[in-house]
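Trainee: Take a look at the structures below.
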Structure I
Amino acid sequence: MASSRNSRSPDLPNALIAALRAACVRHGLPGTRVVVGLSGGRDSVVLLHGLVTLRGELGIALSAHHVHHGLSPNADAWAAFCADLCARLDVVFSCDRVAVARDSGEGIEAAARSVRHASLAARDADWVALAHHRGDQAETMLHNLLRGAGVRGLAGMPVERAAAGGRARLVRPLLDVPRATIDAYLARHALDWIEDESNRDAGYTRNWLRGAVMPLLAQRYPQADVAFARSAAQAAEAQHLLDTLAAIDHAACAPAGRVRLDALRTLDASRARNVLRHLLHEAGERMPDAARLHELQRQLATVSNDSDFAFALEAIELRTYAGELHLLPCASGPQPGWHGGPRMPWSGETHLDWPGGRVSFGKSVGSGFAAEHIAGRTCHLAARRGGEHIKPDARRPRRSLKHWFQDIGIPPWERERLPVLWCGDDVVWVPCIGIDVAYQCGEGAAGWEPAWEPGR
């Protein structure tokens, strides 16, 4: 009877290789460069060993990368274990020592995950393979449910997505594989792994879910992880539909590329919130809680076109100008004092760095500002002070910079950061407006052509 039962039991190690092969083919990994995120734990060891088994068949250029967080006294030993494993498996190995901010406000687990993903995304590869399995997906969904997450959170971890900050894509080829299959693979191949002592700390919600809640659920519902994974897949499909609707509504609300408040207000409340979630997600902002999102929506519903509106979140700030919504990165670190500084002398350099970009100066003939008009005089870049006037067109009257900026739609927060070229107390050139007629270069005369290059 025992022999009969064994003959009918599933061959879990071979099942893992079959599932891994199918996932690799499905997501287009054959013939590409794949780097495995190797922690040294059981799951990443199995993923690496399985890909080593398949790399010849699939034509994969395989490597492994370990992120040394320095959070454990055993971190050096873990890195050494991973290096030795890769040497034995003939896999190219790299290790990156990173610093994890303990006071970031997002929690030590999230902070470590952020730097780990950034390190992996920086690898020279087409794919970053992570070893999350079906049990991890169930824990993620349950964790997000307890946090009150929306549909995106209930979708859990995607099988595939772009790796933030890099050209590679992230893939989780074991996401449909149960923990038992991984354990059977470890036993079949007599593989060693390392155990992170923090995994036993029930103070971390994920560890508590894994060690206390999931086993209890499995006693009553043996297929609980399957059910959670199925629900996560359904939530992911629902999120895809919401994203599609948000893209349609976004396009309708932003005919010129930026969301118009009057168009946003024509949507019913739930669709408007869906557009806002879409905008925040695309901007990389962590989703605010429901109360904060409703407050943002309430304020946007009543703000006037000429009011000075600003709504700060964690990574971005939302502002409005001329009836349009702007998403700006929140300033970090000391900011320059725009009024009264900075002041940068210019005496013929090809470029000057300026906060947020640089100004280049190219020699010209018959265009730009005339070299003879500034000869022997002191020129410098500085921010506007307020009340300046300029006349870039001889056919039009001299007007204040404020009026010019209003005409061309430059928001107030951008105006004060633009570099202005001065010659003594005269305004010579302003980006987006032009060169004052008193300094413009005549036909055939030697000149300088200035250009503002933001974001350098």
Structure II
Amino acid sequence: MAKMSLKWWQWETLLVTMGGYALYYVIRKNLSIAMPLLGEIGVSKVQLGAFLTAGGIVYGVGRFLNGIVADRNSARKVMATGLFICSAVNMLFGLSDYIVLGAAASPVAEGAAAATALVWTMGVVWIVNQYFQGMGVGPCIKTLPKWFSPEELSTKQSIWNLSHSLGAGSVFALCGWLLIPAFHAWRLCFIVPAAIAAAGGVAVLALFKDSPEELGFASPAASAKADAPERSADAAADDYKSYVARHVFRNPKVWIIAIADFFVYTVRFAALDWGIVLLMDTKGLSLASATTLCFVFEIVGGNLGMVVAGWATDRFFGSRAHRTSVFCMAGAAASIAAFWAVPPDAPLVMKLLPFMTIGFFIYGPQALLGVATTQQATPRAAGVAGGFVGIFSYASTILSGIGFGFVAQQWGWNAAYATILAAALVGGGVLLLMWRADASAQQ
């Protein structure tokens, strides 16, 4: 009975952390759906790109700093607090034009000064949101190893990783299918998700359990810790520092993965953050149809791509995740080129299929390069290596955010498509540099 009860709580914890993190995505990716309507009130593509770039960089910093906060405090309280703060900030973003201009004013009608004030207000509020978004992932990374043994942790973490696509897909469905078509009000894309996420924060406080010991169970990871050899703290610290320096910062394979991940995330964020605008402006889709394609990109293409790429890595490539990623980037490049060539008057299915396959191929390396990082840095240095690669991942918003918006505004959407295609090709080319690398580094 005790084992059955522990198993139940393990799954409960996994589902609660998945749901909580998915809600962070609901109040982070809602900007992507609202972007076409923000253009109607005078926010330019370059300014929207600046939101994405600054937000991405601040998110990377917030993820690191709030990870430290999560390590030193209750994971349950940190995750719930982040949801409450981000919900309040999203509410402010949704009411920002009223706050700055008043109920009856329009930034276009009021002139350049009013529009500038509104853009600055929106930008600052969104950056604040992105910083506190960093309170989402740390509690999950801290908690799952307490609930699952090392032998099953990778499988459970791969299941947890589905929360990214589930959260993004949910907000596409909520805003793009229900709110905007019914009300044509961009504000609801922030106000309604904020209310849902706040309710989710209450659920997290009620359901989240920090550790098995909190419920009177022994930790499944306890035996593994007990088997670890005793060492002095100073010796362990010195040895770890030199180990990390050798396997991460002086490891050329980790640098290759980090640089490649920059381009992987460039493609992913360009499609995810600009997808609605891109589909409406270049393929002649309505907001509802564009939302459908983005939903399929995430839920079908992305999730299926991660599963197939993981299976192919073990089945055909001897667990060499970097080799699978090369083929995935080639597939992503081909899919981008195919989607670019589809004319605006083509049937919807001809637009849906290549756009879905972009998600299928780009989510493979998005998941696998994390595995490759652990393989090449070794599990002992995986945490530091993951953080190092993550800096490059979110620095990609410089290109996928303001860079993409500037290219689209100055030279048109064809130039923007060429930018995404080039990113996919360069990312695959960088990974070829480590083609001969083994599945894992020498321990």
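Coordinate-derived values only; no laboratory data. These figures come from a predicted structure and were not determined experimentally. Cβ atoms are built from the backbone, for glycine too; each structure is taken alone.
Trainee: Once mean count of other Cβ atoms within 10 Å over residues 277-284 is calculated for all of I, II, which comes out largest?
Mentor: Structure II comes out on top.
Trainee: Kindly point out which one of I, II the value 11 was derived from, the read-out being relative contact order in percent (Cα under 8 Å, 6 or more apart).
Mentor: The correct label is I.
Trainee: Given a computed value of 0.99 for Cα Rg over 2.2 N^0.38 Å, which structure among I, II does it belong to?
Mentor: Matching structure: II.
Trainee: Which of the displayed structures (I, II) returns the greatest value of distance in nm of label points 7 Å out along Cα→Cβ at positions 181 and 213 on calculation?
Mentor: Answer by largest value of distance in nm of label points 7 Å out along Cα→Cβ at positions 181 and 213: II.
Trainee: Using helix-only ellipticity at 222 nm (-39500 (n - 2.57) for each DSSP H run of 4 or more, over all residues; to 500) as the calculated read-out, with -12000 as its value, let me know the right label among I, II.
Mentor: It traces back to I.
Trainee: Kindly point out which one of I, II the value 57, 26, 21 was derived from, the read-out being Cα extents along the principal axes in Å, for residues 21-148 alone.
Mentor: It must be structure II, since only it matches.
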